[in-house]
1. Assign the value 0.98, calculated as Rg/Rh (Cα atoms, Kirkwood Rh), to the correct structure from P, Q.
2. Which one of P, Q has helix-only ellipticity at 222 nm (-39500 (n - 2.57) for each DSSP H run of 4 or more, over all residues; to 500), as calculated from the coordinates, equal to -10500?
Structure P
Amino acid sequence: MSGYPEARFLTSAGSARQFLPDDGAEVAFAGRSNAGKSSAINAIVARRTLARTSKTPGRTQLVNFFHLTAGRRLVDLPGYGFASVAPETRARWQGLLEGYFAGRGSLRGLFLAVDARRGLGELDLQMLGWCRALGREIHVLLTKADKLGRREAAATLDAARRAAGAGVTVQLFSAHDGQGVEAARVRLGEMLGG
């Protein structure tokens, strides 16, 4: 599979009323502001500049919708947990995320980007809880895995699987060297229904 050649930006939403119509199938991508979520999206869809990347964490501040194929979307959610974001901005992001998870029948699953060097934190577990409560599929990408040695990577993967719990799939991933990109692409296709 070579990615999603039709992938394109559709719209950004700053409130629930601006979300696209709730039809078809979509998979959301979430993660801490510095977890490499945008780079992961770009690697998986094989489009270098689809999702904006930045050296400054917390740049994704809206819910961004992307077309993948007919009736199939990818949704880039605002990053969370970056300390230097103003409290009112953090509260707005929280409300936006809660509104998204509460009202999207088209949501098939969640990809959660987690920096492999940090592991699953409290906010990551909260995100897993929201999605699990909805009965949606969850896949954890342990990003930046190229920065770990083989033994450390294996231990990190094992710890993340235990922390995520039953029913959550977890993999090592690196947008930098391509590790796990094809496996993530296959998992995205499974969630979207082919």
Structure Q
Amino acid sequence: MKNLTTQNILPAERFEELFSIGKEKLIDASDYFIRAGETPHKIAFVKTGLFRYVYTNNKGDEFTKAIMPENNFISSYSAMVLSKPSYFSVEAIENSHLMVINWTDFEQLKEKDVFWLKFLMKFIEKGYIVKEKRERDLLLLDAETRYKNFLTEFPGLDQRIKQTIIASYLGIKPETLSRIRKKIVS
């Protein structure tokens, strides 16, 4: 959590204020923070661990929307704000340690102090920028370039994530990822 202060996202004096309304939680790999179909009422800061946002179709095929390593907030934000069921799940890829914050408690912080509204806006803006880049990459870049970008954007995560999840994130079949990895190594 100290990374929030070292990244100049959260001043040290605000650090305790935010996390005083949270609760520590451990989540095992393959467990869910939010399941598709649930209406979420919480956000969490990932202290340690790794998550993915994943859509699952009626055939059971999985499509990884996002990968969220430590020092990020996770939620199904639009579902929470709209009080509607989430279309995707938030799944732990590895054993993880969270600080879970009830959305109503955070909204009370926002009402008391405009600082928290600005803080939220920073994360919404960051999420929008990441989403826009991801869409552009999926539409305009070939699979090999997307994989190279993945390695640059998420250094070391290729050693922490199953190749099937990486392929899903890149929008390709696992066999295609295997060919690309062999090509890059040689």
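Bear in mind these aren't lab numbers, they're just calculated from the coordinates by the rules spelled out. Source: prediction; values computed, not measured.
1. Of the structures listed, the value fits Q.
2. That value comes from structure P.
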